[in-house]
1. Tell me which structure, out of 1, 2, gives 4.5 once distance in nm of label points 7 Å out along Cα→Cβ at positions 41 and 169 is calculated.
2. Among 1, 2, considering only volume of the Cα convex hull per residue in Å³, which has the greatest calculated value?
3. Could you tell me which structure in 1, 2 was used to calculate distance in nm of label points 7 Å out along Cα→Cβ at positions 105 and 137 as 1.6?
4. Taking -24500 as the value of helix-only ellipticity at 222 nm (-39500 (n - 2.57) for each DSSP H run of 4 or more, over all residues; to 500) derived from one of the structures shown (1, 2), identify that structure.
5. Between 1, 2, which one scores greatest on distance in nm of label points 7 Å out along Cα→Cβ at positions 57 and 113?
6. Match the computed value 20 of relative contact order in percent (Cα under 8 Å, 6 or more apart) to one of the structures 1, 2, and report its label.
Structure 1
């Protein structure tokens, strides 16, 4: 069993168990299944609509009440667990290994002795390269939006009782929107779902868990996380579509013997 299998099988089992329980709710399941199929047919459109509705509800109604509620109620071991989980949203944890892997495959391509081997290494490089590119592009956009919007973090609500916007501002206290951790983890996990589709449910479950931890630990408002998740998903899907139009298949293809 590979290291990837060892890491993701527990998450896959959890997702399967949730799916098994979900089978009991037939009417709701039928409606959700139909909407899920529509989402799969036009993912960029539907994800944007979901983000618009949820983000709008967050800004209008949910953000501050949820932040105050979780500030008072989330503590102890649960909070400690969430603070560990949230670290998985650090962009460097995914950017560095995928960038290094992509570079290794590109270097291997340069020393490959046959055209077939060079072609295979090029295709292999696109697997980690796509994850890196998805995160890097969406991350740069997220940083720009943080600067342009300048939304204060929940901590200012707790300390000073204010929730403000200060456009064109730097600093941790005023860069809440969108959530960078949510953007990073959703970009990475959606990219991985396209590269290694076998574990797609586990990837998305992990992304939701990490993004949710940003709200539960009151580092971000609910709408910050929704916007970050949307940005990571949308950019990744857009890049995949652009690459497909250029004939690039980002799915992982293992090396075969005799191709060096």
Structure 2
């Protein structure tokens, strides 16, 4: 019997072997797969059935995407909507599922490896180092995009000293580093990762003072995440959880 639930599935950072087992099973069983061609390594689609209909959504607007999902669902087909990274962050799942609810189409969500986690793994950095930073802020900036909510300024987050993960921000790197400078200083480490886990991945390491020039020299325009904060230096304290002096039951 065909599964009549539309599955939103996190495709991870792009590598075909960084999908969950559940995600690969869903792709193998799907009749229709909608995917973001801008961000995925095509090898991810190798998990799909050879008979599946593949729909690249990079040139479709939201209503066109939802219309395709609803039409396939009402046609009795099993539908997977792949999203890059993890569906909980910058995936437009909220907008799509609101429309599916209105159309009385059932849906569920399967998580994926988020891009920032893949970037941190690639450079071998923990983003929460004891006594240095115990918070991670996932945010973006406004350029040709939806306005940021009032109060969510980069300066407000930088003032906390947390590790910052900047999505959808690579075209404004120089401007953003100028905003971070008063809070983190010129020598604070910054890492930019382009297409983490994919064949053309690129890692740029620098500081608040130097990273913008490296990004401009590399010509990066999309599909990159910026990590900034003192935790990236890997200096700091040690966790009390693993302290030998801590009493253990």
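1. 1
2. That would be structure 2.
3. This figure was derived from 1.
4. That value comes from structure 1.
5. Comparing 1, 2 by distance in nm of label points 7 Å out along Cα→Cβ at positions 57 and 113, the maximum is at 1.
6. The read-out comes from structure 2.
None of the figures in this text is laboratory data; all of them are computed from the coordinates on show. Keep in mind the model is a prediction, meaning the values are calculated, not measured. Cβ atoms are built from the backbone, for glycine too; each structure is taken alone.
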